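Okay, got some structures for you below.
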Structure 1
Amino acid sequence: MTKITTASDNSALPTVDFMHPAGEPALAAPESVSWRVFKNPVALYIGGIAAVLLELAEPRVRSGVWDYTTFRIDPLTRMKRTGLAAMVTVYGARSVAEQMIRGITKMHARVSGETPDGRSYRALEPELMTWVQVTASYGFLQGYHQFVAPLSAADRDRFYAEAGPSARLYGAPDAPADEAQQQALFDAMLPQLEASAIVFEFLDIMRRTRALPLPLQPLQSLYLRAAVSLLPAPVCARLQLEKGYGLNSWQRRLIQLSGGLADRVVLRAAPPALACTRLGLSADYLYK
């Protein structure tokens, strides 16, 4: 049995064996849209930044993230931990993913406090967990859809539906099950979103932190702009991000070329390939 030790931000990353238990399915199936999307590092990087921007736009989530993590002093470790959690949620054997999510939820249960304007919050409030879930799904989906390969409306709906089992485990049973529900939730949450100096601090940290593989690092500043471009226009306006983060046509095309290339590179030691092998599929199953 694979053992995961859930640790705090400043501890070593846990070790996860994506090859075991042999034959055990994940929360999503290999033929899912989720397995297709999460194998792409460009989509994950761009979409992950967009997701965090949306999270930081909500004042209670922002306080929980900024007050209870070491992101400001050790962003790379924090990003690696978040990335590993996403990989386990999608590609890990079901028992391994459930164990990890229980540990994360246990840590979230200790997160509570007040926003600077005196609003109380608890990390496990269903409304906040739903916002975190939908922003992550939106970011990763749009990162792939816009900068790797266009997805049909049916596939975009499938992607949200596939997140349902993990969303329930994380404490967000009402997370959107399709794109229409996602849009309705964004519309409902818009009045609560607000600009903050923390949003710009986050962007500055991401500008300075070398989190990408060496071949992709020259594109980091463009990826940051791409992440901002994924935000709906009303959210950009509320966060005061309308200026300075646009992409022209050649920049967008360059990012798309890098995303398309990354979608064809088989990394046999990475979770997507290992998970395929665990299920008796070829390591390049997702890349055919």
Structure 2
Amino acid sequence: MRVVVTGREGQVASALAERARDDIEIVRLGRPELDLAGPPGAIVSAIGQARPELVVSAAAYTQVDKAETEPDLAFAINERGAGAVARAASELGVPIVHLSTDYVFDGLKSAPYAEADSTRPTGVYGASKLAGEHAVLEENADSVVLRTAWVYSPFGSNFVKTMLRLGADRDEVAVVADQRGNPTNALDIADGIIAVARNLATSDDPELRGVFHMAGSGDASWAELAEATFAASAARGGPSAAVRRIDAAEYPTAARRPENSRLDCGKLARVHGITLPDWHNALERVVSRLLRPADSGGVT
């Protein structure tokens, strides 16, 4: 299966390139060949020239705070760009898997969010990603929208890598403790996407299409994730620091983060037979890899 992935250096695109097996060819498209802020026609053309059998729409505008001052660019990429990618897949007669976010919710629910819960984004980023979901579903009936949360990995920039960097320089790190979510390893997301892709390729069942939540099993606060990262690192002789738990109000940001980012992934398990691993075990694997010497594939 030839899978075209939007985004060349993103965490999920990098993870997909690593996780693909012999029967799956990953083709990563990014700028300048593919500019999601560019004309829709050019996006459709770029996807078509790549000759996909399935498209993974992974690229996005993800600068949550900066989006508050760049709404036009955020919507251009996350809504119009995503819609054009889905249109290209539709014209080629192939399915699309589109990645979305917990930020489509306001975070005020006391329990994990299910797919049927009302979406109420509180910032530009979440609103643009929700608009992108709608655009993808409208452009291509053969589509799956996967909402995920708190993504980390050995690739790119993410919370876990930031904590390890700070732990090498500081004795104490202040981390928000009153926001909860599902830490999710991008490598596990890649495995989940590949499993979804196989299901779409082998069945026309409409129940396999639509919106699903896909995140790591178990939940944590940012402070708990930081503590677990430092514990895993210290056990391997890596950097560590004490975590000072703070409220989100002590760390103001331009965009308000959801207090509750937990996602109920039961529908994905029932319909697609996919459950991502427990985040504790996934984190151990990523930290171990990040602490390897650089010449053996790790990050020092």
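Brief remarks follow.
- Structure with the greatest value (metric FRET efficiency 1/(1 + (r/R0)^6) of positions 68 and 260 (r between Cβ atoms, R0 = 30 Å, to 0.05), set 1, 2): 2
- With respect to distance in nm of label points 7 Å out along Cα→Cβ at positions 100 and 268, the largest value across structures 1, 2 is given by 1.
- Given 2.7 for distance in nm of label points 7 Å out along Cα→Cβ at positions 60 and 92, calculated: source structure among 1, 2: 1
- Which of 1, 2 yields 27 [relative contact order in percent (Cα under 8 Å, 6 or more apart), calculated]: 1
- Structure from which 17.8, 53 was derived, Rg and Dmax of the Cα atoms in Å, for residues 164-203 alone, options 1, 2: 2
- Among 1, 2, structure where helix-only ellipticity at 222 nm (-39500 (n - 2.57) for each DSSP H run of 4 or more, over all residues; to 500) as derived comes to -18000: 1
Read-outs throughout are calculated quantities, based only on the coordinates presented, and are distinct from any laboratory measurement. These numbers were taken from a predicted model, which means no experiment stands behind them. Cβ atoms are built from the backbone, for glycine too; each structure is taken alone.
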